[in-house]
1. So distance in nm of label points 7 Å out along Cα→Cβ at positions 37 and 117, computed for just one structure, reads 1.7; which one of 1, 2 is that?
2. Have a look at 1, 2 and say which one yields 28, 17, 13 for semi-axes √(5λ) of the Cα gyration tensor in Å, as calculated.
3. Comparing structures 1, 2 by distance in nm of label points 7 Å out along Cα→Cβ at positions 13 and 101, which one has the largest value?
4. From which structure (1, 2) was helix-only ellipticity at 222 nm (-39500 (n - 2.57) for each DSSP H run of 4 or more, over all residues; to 500) calculated, if the value obtained is -10000?
5. When relative contact order in percent (Cα under 8 Å, 6 or more apart) is computed for each of 1, 2, which one produces 16?
6. Where is FRET efficiency 1/(1 + (r/R0)^6) of positions 85 and 109 (r between Cβ atoms, R0 = 41 Å, to 0.05) largest, in which of 1, 2?
7. A value of 20.5 was computed for mean count of other Cβ atoms within 10 Å over residues 69-76; which of 1, 2 is the source structure?
Structure 1
Amino acid sequence: MTAVHYDSFTEARAHLKDLLNAAEKGVTATVRRDSAISAVVDVRRLRHFLASIVPSRAQVVPETGGWSVFIPGLPVSADGASFDEAIAEMVGALREYADDWQERLLNAPNHRDNWGLVHLIVFSDDDQLREWLVGAAR
């Protein structure tokens, strides 16, 4: 299969199956609408790519009576009585950040470059986010 490109929404809609098949196979699939071109990609492939290029940079530190997790440069942190509890809380905090980003922060100068992180969060299940935070070898 070669790359697919449709020059209008109407044309893409008429060939939606071909567009989605191309995306699932990892073939370039695009749609033009007015002057914008959008890519259609398979979420699993995009998530894998984002996880490989967006480092978590999470820092987990022991504190009196528990653990704290934070990511430098992000307004996201979590605490827990145990390491695992702190990580689970951080997964929830990341999901809240992704929701806030999509609702109101996406154009804020200090948040707009977090597009990749937000999509990584949204495309990940809790286990995948945990693995991303602490690494696969825990």
Structure 2
Amino acid sequence: MKVKQLSVFLENKPGTLSRPVQILAQGRVNILTLCLADTSNFGILRLILRDWETAKSLLEAQGFIVKETDILVVEVPNKPGGLADILEVITQAGLNVEYMYGFTVKNENRALLAFRFADPDAAGVALAKAGINTVKASQLFQAMVG
């Protein structure tokens, strides 16, 4: 099941990160998880939010370039080799992980990881065939609140 992620493009200079975060706070939009990547000239702030449409509108209204992307949130057994097993399924399916990052919460005894694939539908099918659960957006938001 796909989850929407927003990517916000930022200049790589002091104070730039706080502006989009302040805009979301003022708009009362809660960030569920995030990842920040950088190059020498710019950064990409990746966000998962319950109300991503509002977040996108707020940020674009303030001049930010925002892209929405479908990702998969995968339950990974919280044990040695849990991630290795998931990656083996992905490798056997001939899929490439473009990037991934974690959540600060767990779903029972499983860690939650956000995965970006070029073809999230094919990845979802491969994972489901292997009995690996992908988390629906509604389940994700419920886990983050409760």
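1. That value comes from structure 2.
2. 2
3. For this comparison of distance in nm of label points 7 Å out along Cα→Cβ at positions 13 and 101, the top structure is 1.
4. Source structure for this number: 2.
5. 1
6. When FRET efficiency 1/(1 + (r/R0)^6) of positions 85 and 109 (r between Cβ atoms, R0 = 41 Å, to 0.05) is computed for each of 1, 2, structure 2 gives the biggest number.
7. Comparing all candidates, it corresponds to 2.
Throughout, read-outs are computed from the coordinates displayed, never taken from laboratory work. Since the structure is predicted, the reported quantities are computational estimates derived from the model, not experimental observations. Cβ atoms are built from the backbone, for glycine too; each structure is taken alone.
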